[in-house]
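The structures come next, written out as C-alpha cells.
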Structure 1
Amino acid sequence: MATEQSLGVGGPPLTYRIDEVSVRLTRHPGNPALPIRRVILSGAGDATREHGGKSVRFPYGSKDLLALLNELYKIRFFDLPTQYNTQYSVFLKDDGTVRTAALRMPDSGSTSICFAVTGYEKCVTYGRDGPLELEIIAKQIFSDADSFGSEN
C-alpha cells in the first residue's frame, strides 16, 4: 500500500516544517493610479507589509500562522479553483445550441492568496464576488498588518 505524500491530487504535502511556509496576500486595486497592497507571512516568525512603495516588517508568530493555516484547511482552500474573477454565463442561439461566454474584466480589483511550502504553491485569485470565506481571512490579515504598521 502506497503512503500518501500530499493532501489529494495536486495538494500540499502532508508533512512540512512551519519555517518553510509562506502565505502571501496581494490586493490589486484595478485602478493603476492606486498602489498594490501586499502582506507576506513567514513561518520563520515575521511578516512584511508592502503598500505605497513602503515596506514594514513585523513579528508574526508561528501560532498565528498555524491558526491561519487551520482556517485555510477548514475552508478547503487547496480544493478551490485558482481563478474566481472570471464570470460565466450561457445563452441560447437560434439553432437551439447553448453557448458559454466568459467575461473577465482585467481592470477590476482582485485579491490573491498564495500558500507556499518547499516545492509546492497554491494561489487563489478572486474579485469582489469571490469566496466570502477568503475575503474574511484577507480583511483580518490586512487589518492586523495595517494596525501594526500604523504603530511605528
Structure 2
Amino acid sequence: MAQTKGRSDGLVAENRAARRNYAVEDTLEAGLVLQGSEVKSLRQGRANIAESYASVEEGELWLINSDIPIYTAANRFNHEPKRKRKLLVKERERMRLAQAVERQGRTIVPLKLYFNERGIAKLLIGIATGRKSHDKREVEAKRDWQRQKARILKDS
C-alpha cells in the first residue's frame, strides 16, 4: 500500500473550520469517484476541502467546490481541479441525508479526506447545523477552559 506524502495515517486534507462553524451531529464515511490523475495528486497530499460542501442532486450525492490540484506528470490526461465529484454511499444513507437537508435545514459538510487501510480514498462527511458568531465564541471559551483545566490538573 502506498502512503501519502508526509502522513502515516493517510490523511490528505482536513476541514478544521467546519468544527468551528458548524455543530456536527452525525458523521458518515463516503467513497469518491475519482480519475487516475486525481488519485495521484491526493497521494502527494494535495487537496483542499475547506470551501466545499456536499449536496443531493438528481438522486445522487455530490461533492461540490473541492479542489484537487492537477497532477503535472499526467499532462494532457489531467482532470478539472474543481469539478463536481460523485460520493458513494448506500441508498438508505443518501435518503437520510437528503431528508436532513430538506426538512431540518441542515448542511452536509466534508470533514476529512483520507486513504483508508486498503488504500482507497474516503471522505468523512458530517450532518451539521450552522453556528451563530456568539455560539462560536462560547464553544471556543469552553475549549480554552478545558485546556486550562487540564494544565492545572497536570501540574498539581
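Source structure of the calculated read-out (helix-only ellipticity at 222 nm (-39500 (n - 2.57) for each DSSP H run of 4 or more, over all residues; to 500), -10500) within 1, 2: 2. The maximum of FRET efficiency 1/(1 + (r/R0)^6) of positions 15 and 55 (r between Cβ atoms, R0 = 25 Å, to 0.05) over structures 1, 2, that is, the highest value, falls on 2. Here the criterion is relative contact order in percent (Cα under 8 Å, 6 or more apart), and among 1, 2 the highest value is seen for 2.
Have a look at 1, 2 and say which one yields 1.00 for FRET efficiency 1/(1 + (r/R0)^6) of positions 39 and 135 (r between Cβ atoms, R0 = 30 Å, to 0.05), as calculated. Going label by label, the one that fits is 1.
Ranked by mean count of other Cβ atoms within 10 Å over residues 63-70, structures 1, 2 are led by 2, which has the greatest value.
Matching task: 0.40 is the computed value of FRET efficiency 1/(1 + (r/R0)^6) of positions 47 and 143 (r between Cβ atoms, R0 = 25 Å, to 0.05). Pick the structure from 1, 2. Of the structures listed, the value fits 2.
Once distance in nm of label points 7 Å out along Cα→Cβ at positions 71 and 111 is calculated for all of 1, 2, which comes out largest? Across 1, 2, distance in nm of label points 7 Å out along Cα→Cβ at positions 71 and 111 peaks for 2.
We did not get these values from a lab; they are worked out from the coordinates using the rules stated. Predicted model, so just to flag it, every value in this text is computed and none were measured. Cβ atoms are built from the backbone, for glycine too; each structure is taken alone.
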